[in-house]
Structure I
Amino acid sequence: MTSSSSPGIMATGLTKRYGDRTVVDDLTFTVGPGTVTGFLGPNGAGKSTTMRMLLGLDAPTRGRATIGGRPYAAHPAPLQEVGALLEARSVHPGRSAHDHLLALAHTHGIPRRRVDEVLELTGLSGVARRRVKGFSLGMGQRLGIAAALLGDPGTVILDEPVNGLDPEGVLWIRDLLKSLAAEGRTVFVSSHLMSEMALTADHLVVIGGGRLLADTSVTDFVRASGQDFVTVVTPQAARLRELLAAPGVEIASSGSAAAGARASAEAPAETLEIRGTDAAHIGRTAAAHSVPLFELTPRIASLEQAFMALTRDAVEYRTSTALEGAMA
């Protein structure tokens with residue numbers, strides 16, 4: 001694939017209302033080239049509506065969306081500027097994969113050879129002449145991605161691209177997205193799979209209730225969530241609390257250590273969960289004041305934990321506490 005220049009995606013004050021219901025509310029963000037940007041949010045957050053407005057499928061009530069410096073509809077050859085996958089099954093079931101892509105190529109001035117290239121790229125060459133109605137969900141996803149890449153676009157927008165893919169397919173799409181970004185393309189992808197986004201995305205745009213919640217790197221997003229902590233086991237918990245006391249430092253007790261071997265002659269060992277400082281600082285402080293530590297373990301938060309913490313109040317459907325307890 002040949003790299004295409006791309007100024008990226010810009011949403012400015014993007015708002016969408018249906019009657020008195022606001023689905024997207026004054027959303028402003030930029031997706032730059034050269035990185036994989038994950039688009040996250042709970043169900044009902046407004047992700048699909050936002051993507052549709054970016055592609056001109058829904059008209060915003062207010063605000064503006066541009067791709068490559070202009071609205072999608074203003075591109076003279078949109079498929080060669082923007083490749084998108086919003087609904088993989090929007091294909092005539094009686095057509096073969098090859099004929100579906102060939103029809104798209106003919107109507108957009110794309111060379112016939114490009115059809116074979118994207119079929120090979122997406123692993124569909126062996127089933128290219130089969131009718132789409134016989135495709136599995138994963139094969140349908142691959143065909144949708146092939147269509148998105150047909151015009152060799154500078155911007156790629158994919159909604160839940162790993163749906164229906166087996167582990168090999170998930171790894172393939174992960175590597176594909178990274179390679180597209182490495183070529184200087186703008187890659188904007190939504191997903192509910194936090195573990196996959198943690199491995200794929202460099203940057204995140206997170207929304208909830210139609211509003212922007214975060215626009216930052218994956219690393220900074222997880223760090224800012226406050227979900228990281230350090231587990232410390234010590235027989236001098238009160239002394240360590242005094243030494244570490246500082247603005248932003250939170251220390252919670254998890255109770256006495258279970259192992260009798262951890263108890264000293266002076267006092268039982270206590271387990272602490274410490275937030276707001278790192279293991280290195282805790283270790284140095286304890287050593288400088290001769291506070292014995294039986295355990296010093298950093299607990300790094302996952303992207304899923306950070307996401308759940310941020311979007312807790314923006315979840316549309318919440319499992320009841322009683323149900324959670326019954327299923328535990």
Structure II
Amino acid sequence: MTYNAETGSGPDRKKRTRAGFLYGFGAYGLWGLLPLYFVLLLPATAYEIVSMRVLFSVLFCLILLALTRSLGTLVQLFRDGKAVIALVIAGVLIATNWLLYVVATTTGHTLEASLGYFINPIVAVLLGVIVLREKLRPLQWAAIAVGFLAVLIMSVVYGSVPWLSLALAFSFGFYGLVKSTIGGRYPALVTLTGETAAIAPLALAAVFFLNSDGQITLFSEGAGHFWLLASSGIITAVPLLLFGSAAARLPLSTVGMIQYVAPIGQFILAITVLNESMPLERWIGFGIVWCAVLLMILDAVRAPRARRLQRERDAA
């Protein structure tokens with residue numbers, strides 16, 4: 001049997017779907033393992049790690065663009081004034097997100113980072129309502145309400161608002177919102193190169209300041225440490241490329257469900273490898289957030305079917 005574009009069936013379709021799942025789980029699985037990588041980079045500070053991540057990402061991406069003969073697309077991107085402004089903002093937002101994440105994972109707060117990425121899809125939906133005036137389905141409203149309840153309860157139980165988790169969720173949510181203004185006009189590798197190149201001067205300034213203060217460890221901790229830091233460009237770009245390949249082969253709703261692999265991985269690492277404390281009150285807080293996540297997943301499963309049934313009714 002051959003592939004039929006109209007029915008979406010056939011072995012080619014199945015192969016693309018299987019490959020999409022492999023790419024998706026590969027991307028989010030690697031993102032879920034990042035806490036181990038950042039712990040290995042100590043005694044480098046979070047500022048050094050993020051600065052090196054930006055600089056080595058630019059270098060690695062430029063090499064990839066040269067090998068794939070795509071540098072012309074990057075030049076085209078930098079001639080697009082609106083896209084450049086968006087990428088500068090996106091670069092600042094993702095650097096802020098990276099900094100918060102590295103601080104969390106290197107100071108014994110990986111669980112809070114995990115919580116932030118569980119909350120992130122709910123934040124993305126909320127931003128869609130506030131900024132883009134999107135209309136939500138009932139299950140999405142329920143997920144937002146339960147998520148708000150979780151934050152409220154955790155604030156009372158912990159005695160303070162989970163600022164780190166919320167900052168991670170909102171910085172990545174706004175990053176996605178800004179990147180959506182560029183749409184699919186440019187490949188993921190090109191936009192990653194553009195946004196990291198846009199903030200490379202800030203990263204260089206940070207390296208200069210840290211070096212003058214004696215806080216740069218790139219050359220002082222041995223060859224192993226040097227290569228671990230230098231590999232940050234690869235570790236940044238590879239999951240993104242895998243994600244891009246998954247998104248090209250799978251429905252957006254499916255990719256949305258796979259994204260929970262990353263915070264699940266972070267959560268498991270935090271309690272099994274990094275030995276972070278998980279008292280009863282924290283289990284309760286996470287449990288409520290997981291209820292909100294379940295509502296989001298149910299909505300993602302039901303929405304495509306509801307749209308299909310509506311199209312059939314309209315065509316009848």
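Rule-based calculations on the coordinates, nothing more; no lab input. This structure is a prediction, so every number in the text was calculated from the model and none was measured. Cβ atoms are built from the backbone, for glycine too; each structure is taken alone.
Some points to look at:
- Given 72, 54, 38 for Cα extents along the principal axes in Å, calculated: source structure among I, II: II
- Among I, II, structure where mean count of other Cβ atoms within 10 Å over residues 138-145 as derived comes to 23.0: I
- Origin of the derived value -27000 (helix-only ellipticity at 222 nm (-39500 (n - 2.57) for each DSSP H run of 4 or more, over all residues; to 500); candidates I, II): II
- Here distance in nm of label points 7 Å out along Cα→Cβ at positions 74 and 90 is compared for structures I, II. The highest value is that of I.
- Looking across I, II, the calculation of relative contact order in percent (Cα under 8 Å, 6 or more apart) that yields 21 traces back to I.
- Structure (I, II) behind the derived value 0.55 of FRET efficiency 1/(1 + (r/R0)^6) of positions 18 and 202 (r between Cβ atoms, R0 = 35 Å, to 0.05): I
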